[in-house]
Every structure is written in structure tokens, then in C-alpha cells.
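Peer 1: The following blocks contain the structures, represented as C-alpha cells.
No lab work stands behind these numbers, since they all come straight from the coordinates. Note that the structure is a prediction, hence the values are computed from the model and not measured. Cβ atoms are built from the backbone, for glycine too; each structure is taken alone.
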Structure I
């Protein structure tokens, strides 16, 4: 496979138009008494392996009156009368690593990268995650205080002001509205931990629970002083993983007690009732235990907006536990599900075009949303030609890489697969009932606030698949290429 080096003007020729007919004011007719949509035509956008299609518009599809489908047919069924969760958005993380690579690029390449992600001409991200001080993706470990400062008198985000905050500000200025900016810690300062080290796990010492909660408050205050509105925080990145990089372990009971006795009250005292606190922030496999422990406690649950999760249970050979998400959604319907991190591990510069990377994203996004997830956050939005920088050599893929030697941006298939969701689904859209008759296809749908429905269909097989899209009482024939993603707008 050849590597894809593409400039943003070339990439965005395929992305500029959200309506193949040039009609940006289209409103789908809806019967207000039944909430049924009666579409007449659909736009279709495709990305497919071994083609030049990257979010490429195709010929419009024409609907006709639906007939009884046969058992031999493959069909995607959309029922607009059944609505579920509201869509928060899609985005990625601006880490110290992303900011380092970004700062190495020329001004025009910087602008290209930001518009590719955050503008309507690009793929329209509106979520940004960052770390509270350092993570593995950066040049080294650091905190915002001098080591041993129990009073937090030396607290300063000056290091972030050099590269990370300027990048976040530029991205946020493009998003303009519906920005969701949140932050996660990888480890408290070393002196606050049982192992006296930011790396290799350890736990937060009980005598520093309140100091650490106050640290969160100071972070939010400092970032908002810089003009960056903070939507919320997660309590701890991967609280059950002892990593060779920044990490910290919380049992379910420890996280519950820190939330209800320290962090939640600290937010109340600071007037942060509008800030959202997300628990867990780890894989789907153990998520139910964390949800049960925290959400069953009324004093803890009142501070929790919802629960965050990653996908790395699949990296060790496990299955993606989507049923666990469905169970939480049914058990705790007032709490939200947020995908907080995922990336393709095992970086190899010879495989920027590895299509299975993109399909991992597509499958996760479809199934996470169908399980009740409201928002989806990728990991680093930008890494270099080595999959870093990472101070413990934990290199990985990003949707866009920069060749820092040639000042080029490398758009991977993952970028376009994510765009099939983020470019077309608007914040506050409602997921609508969508099922498929065969496991060879995966699909989800959302109704935007303007009335349009966005249906995403993915084919991971080696063959093209002809299927029928049945929407209420209307249907249209569709063909999807092998290893392809489609977005249908109607």
C-alpha cells in the first residue's frame, strides 16, 4: 500500500459540500402525528479501500414505497419514530505530544491541520480532551507544582502555555459553539502517592485526597483564566492499570469516596455546579462494577454526570463488551456514557494505510452509539512519523501524522472513517432505531436538529454488498463497496 500524503485543499474538495444537490436548507418531511419520516431522496458519501473515494459524494438515491422484504435480502431498517440518546459530539485529544508536533510545523500546515479537524470544511470535531499535567504522550513527566508543595502555593500552568494551550485556543476558536473541553489526570504528583512516583501505578495517599481535589479546582480556574471554558473532568485515566508511564490505581470504593467526600464538594465550594465529572475512564470489561459501586451510592452519584470508557480490552484478545454499556444505559438511565479514549497501538510507519485500523474505529463508534453512548473521543489528534513523541516509547497511530522532516501531513483512513460520523451528525441530534438483517453490515442513525437523518453503514467484508435501506414506509436500493463506509443523508 502506498502512503497517503495529501494537502488539505485536495482533501477538502471532497468535504466541502454536505448536500450533493447544493441545497443546504433541505428539510425532510415529517408527519407530526406519528413522527414518521417520508424521504424522497438521499445523498450518499463513501470511503472505500483500494479506491480514491474519501468521503466522496455519489449519485443521489431515490426512495419508493417500501414492500415486504424477503429473507434472502440484506436490509438496513431505520425507524424514525423511535428516538434514544442525544448526541454530544466527536473529537480527540490535544496532548503535549500533539502540541509538540504541531509547533514544529509551518504556519500553513498548522492551519491545515486545525481546519481538517475542527472546521465544517473538515470533519467538524467539537470535543477536545487534554491531560491534567503530563501523560505518556509528551517529552517527560511534569506537574503544576513544586514537588512536596502540600498547600499548592506554587501551582502554575506556565508549561502548558508554551505549546499546548495555544493549540487548544486555536482549535476552540474554530469550533466556536458546542465546544466540549474536558481534562483527565494520569497521576497525582509523586509525593501524594504510595509509591512516591508518578509512574508505575501506586495509589493516592488518603491524607492528600482533599489536596488533590483542590488541584482539580485550580486547574479549571487556571484554564478558564486563559479563556478556555472547561466542560468537565474525569477522575482518573485508567484507574485499574499499573502502567510504566504516569498511572494511579483507585478501587471502585476509593473512587466513589473521593468523588463524594472530596472532589464533588470541592466543585460545589468553587461554584462549579456546571462542571461535569466523569467516572471510570477505563475499559468496557470492568465498567459495570464501577458503575454499580458509584451510581448506587446517592451521595456519590449526585456528583457524577456519567461514566467514561476506553476500548483496550480488545488489545489483549478480549471481545468488545458492548453489552456492558447497554446494561449501564438500562440500569442508570440518567447517567451518560462517554467514549474517552481509543487508539491503534503498535505503530508502524509502513502501515499508515492499514484499513483494519479504520474499521476498528468504525465498528466501535457504531456499536458504542447503538449502546447508548452520547460522545466519542479519539486519543492524540496528531503524532509524528515515529508515532510520538512519547517519553516511555509507547508509540501508536493517530488519524493524522506529520512527517516533521518534510513538513507534510499524512491522512490515514481512520481520519475519514471518523469523519463519516463527526462531519454529518450535529450536537443534540437524537439517535434513532436502526437494525440490520445480516451481520455483514453494521449501522447506526441519528436525526439532526434540522430534521435530516444521518445513517452510517459499514462493510468489513471482501465483497460489495447490495442492500435495501428501509426508512419507515420508504425504501431505496444501495450498494456498498468492500471494506467501505457510507454516510447517507435524507
Structure II
């Protein structure tokens, strides 16, 4: 053997959980500020949920929706679903009734589990009853017949009882008649290439689309995240508080399972409580997450700790950490493709990032047109504007759909945003292209300032003049106090709608 060899460690998510429970039974697995589970308890609770789901008819290949804020029950149901061979479908907790109705029907859900925790997003019982008018009056909660979702057989309500929902006591009772050996048999039948979870895209420009991920794709990515980047041990405490319907929560969870480390999370991220948890739980790693959450923590008066620069290898130089997202994991191929002619571009030049390998999802669910548009010979067109540096690191330069065409010049919005963020009054900046009679399109900057900062539109424009090319200088500046959000991203199309409505 020559060079560095990599052992391919592929298993199912259920098997990974069982291994952790056997090797790290009494160590913390899942920690909230007010609740904690050991690996043994997480395994026991997940098996109990699997028994209940199977008692209501869930088995191999069935789809189970999960609609809750972050809580231990969310993970119990997700893991319980995969233990009985089903596919877990995490549902965006920000969805409104119309989006819920669409996703529940489109995902072919056979069952759905929610709870009575009224989150910062919604009252889930009320939303579901609005989405499915026949739900509240259903005579047989375990045998629903909803015209809007003909495959949905039940919706479980954990917590207070609600008309039309299977109660928590009935859910538990359904599991009591299912022997644990049945779940063991179902777990052993699951193949690594079987779908494990199905995530839905944010749907910022069209209806959300389902993206099934195999057990192999999820578990190998999580294991590589641990063994190639974070090098966790059972002593580590990994703080990753993103919504559990997002991969930025599911992958850290999987990485922690691989190492027997503790996964620290929260129902919602508020800067003060987050910093308190990081200190009290002695977190060894804080997972880098999206700017809208990170900025609140960084600018909190109690913030004294350092942060991760990028998802890079520790041996990489500071320059690489600052300017690239790191190199691909073993087994993942990347290309940077010219936006005009479709050919590969040399290192340092920008183009669209294409990916191929075990990491990809299994194609958009029930969307052949989108698949034909997004996949070519196994390569996924990511829509990311990127470049490769001399060491093979991926440099991110924004989304192609966020490219502006100013008087014929291509401009990446992220370039302007990065410069605006250097102004001492700017907490966050977002740039969109807006119509212009002479140049066709020009940059408009939306700015959130630091509290008590005083800055004018003229100050922002003056900050740019002479520092970036003239065609990149924003022609319009708007100040905002809050952002239109999907699950974790700012919805730029809504910023454009607001601008055009002025």
C-alpha cells in the first residue's frame, strides 16, 4: 500500500446507534439545557418509539413525517422510524398550512408525529388542522381518510390530547403489543443503500422537493465528518443547535454517535442561554452555523470564546482556512465547470461546482424533470459558484442564482456582502440585483446595523467607492431590523419583492 489508505465504514443508522449504545452506554448522548439522555436511554427510547410506530402499521419503506421543534422526542421518533425500516421525513417547522399540506401529500407519508409544544414557529396542531380540514373531526384517528393526503393513516400528538390525533397514551399502547424482537428483525433487514431520511429543500422559488438520503450517504458522511475533520473521542461535547429538520443537526448527531461523544443542542438558539450552555456543559467543539444565528452570539456582551474558521482539516494553513471550505472527503469527486461552455476550468478560476460520489441524495422525489436538470452522468449540478485552489480546497464564491449582471459584468453578491460586512456599523448585509433602466441590473444592499450604530445610506456607499469596482457599488441601500427566513437562510426573493413593492 502507498499513500494514505482509508477504511470505508458503511453501516445503517440503526446499527450505528446500537454500536454506540453497547460501547458507551452510560455516557451522555443527547443533552439539552434541561434534559439529558445517555446512549443506553436513547437506544431504549428509540426502540420504544419503533415499537409504537410498528404497532400502528409502519414497516419497511414506509414514510414517517416528524413535525416538532428541537426536543428529545424528535430524535426518538427519527431513530425509531429507521429502526423499523421506515424512512424518516423531517418537516420544516416554519412551514405554513399550505406548505404542510403539499409536503405531507407529496412525501407519501403514512404516519406523522408531532407534539403540543408551541414553538417560536407555530402551533402545530392548529396548523395541521388548517392544512387538513377533515383531521379534527376524524372518527378513527388510526385510520384517517383525508382527501388532501389519501396515504396518511395517522397523526400522533405527543402531549395533550387533540381531536383527530392518536394520543400519546394510545401511541404507547400500540407499542406494548409489539415484541422488541420484531424491531430487532426489522433493523437487521435494513440495507445500507436503503433510503434512511428524506429532507425537503427550502422551496424559496418553487414547491419544496424531497431529497432521499441512503443510510450509507448519511452515516459515511457523519463518520467522515468525525474521522477526517473533528477527530472526536468519547470525551468530546459537540454543541450543534441547528433545527433538527436540517442536515446541520443530523450530521453532527451522526458524527457524535460514531465517537460516543455527547451532542449538545437546544430548543432554540438565543445568544445568552447558548453561551451559558457552552460554558456549563464544557463544550469542546461549537459547530459553525449560519450567519443569522452566529452573529447574535458573536456580538453578545458575554461572548469571549473563539470560533471555528471553516470546515477544514486542522493541519491546513490559516490562509486556507480563511479562504476555502476544505478538501472533499475520500470517495467524493468534484469538478468546477465553466458557466458558458460546460468545460472544466483550471485551478483558481470560478465556475459551477459539480459533485459525484456516495454523498449524494437519491434524486429528487417524484420529480423527473428536476432530476434531468440537476444530474448528468451521476454528477450533481450544485448551483454553487466555486473555485479550486492549488491544494484542491473548495473556495465558495456564492450561489449562481445570486449572480448579478451589471451592465454586462458578472458580479457575485457575496463579494459585495463581504466588503459591506467590514463597515463597523454593519452587523449583516445581503445584496440582491434589482432592475435598472440603463444597466439592466444593479446592486441593492439590505443592511442590519449593530444596536445603537448610526450610519446612513450615503455612508454605506462611500465605504464602497474606491474600494471595490464601480459597477459593484450598491446603487440602493435599505436598512432592516429583521430578515425573511426559510429554515436557516435569508429569502432574497422576498427582499426583491419588498423592493419592487416600494
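Peer 1: Given a computed value of 24.4 for Kirkwood radius over Cα pairs in Å, which structure among I, II does it belong to? Don't skip to the end; give the middle numbers.
Peer 2: Working: I: 23.2; II: 24.4.
This value belongs to structure II.
Peer 1: I, II: which one has helix-only ellipticity at 222 nm (-39500 (n - 2.57) for each DSSP H run of 4 or more, over all residues; to 500), as calculated, at -7000?
Peer 2: On the way: I: -7000; II: -9000.
Checking each candidate, the match is I.
Peer 1: Identify which of structures I, II gives the largest calculated value of relative contact order in percent (Cα under 8 Å, 6 or more apart). Write out the running numbers ahead of the final one.
Peer 2: Values: I: 23; II: 11.
Top value of relative contact order in percent (Cα under 8 Å, 6 or more apart) goes to structure I.
Peer 1: Assign the value 19.7, calculated as Kirkwood radius over Cα pairs in Å, for residues 236-475 alone, to the correct structure from I, II. Don't skip to the answer; put the middle values down first.
Peer 2: On the way: I: 19.7; II: 20.5.
The structure behind it is I.
Peer 1: Now for a different question. Identify the structure, out of I, II, from whose coordinates FRET efficiency 1/(1 + (r/R0)^6) of positions 132 and 324 (r between Cβ atoms, R0 = 35 Å, to 0.05) was calculated to give 0.15. Spell out each step's value before the answer.
Peer 2: Details: I: 0.85; II: 0.15.
Label of the source structure: II.
Peer 1: Another question, then. When distance in nm of label points 7 Å out along Cα→Cβ at positions 156 and 468 is computed for each of I, II, which one produces 4.9?
Peer 2: Numbers: I: 6.9; II: 4.9.
Value 4.9 for distance in nm of label points 7 Å out along Cα→Cβ at positions 156 and 468 corresponds to II out of I, II.
Peer 1: Using mean projected area of the Cα convex hull in nm², for residues 212-299 alone, single out the structure from I, II with the greatest value. Can you show the working numbers first?
Peer 2: On the way: I: 6.2; II: 5.8.
Top value of mean projected area of the Cα convex hull in nm², for residues 212-299 alone, among I, II, belongs to structure I.
Peer 1: From I, II, which structure was distance in nm of label points 7 Å out along Cα→Cβ at positions 356 and 444 = 4.1 calculated on? Walk me through the numbers before you get to the answer.
Peer 2: Working: I: 2.3; II: 4.1.
Derived from the structure labelled II.
Peer 1: Given 20.1 as the derived value for mean count of other Cβ atoms within 10 Å over residues 44-51, which of the supplied structures I, II does it correspond to?
Peer 2: Working: I: 20.1; II: 22.9.
Label of the source structure: I.
Peer 1: On to the next question. 72, 41, 28 is what came out when Cα extents along the principal axes in Å, for residues 52-195 alone was calculated for one structure; which of I, II is it? It would help to have the intermediate numbers written out before the result.
Peer 2: Values: I: 72, 41, 28; II: 39, 30, 29.
Computed on structure I.
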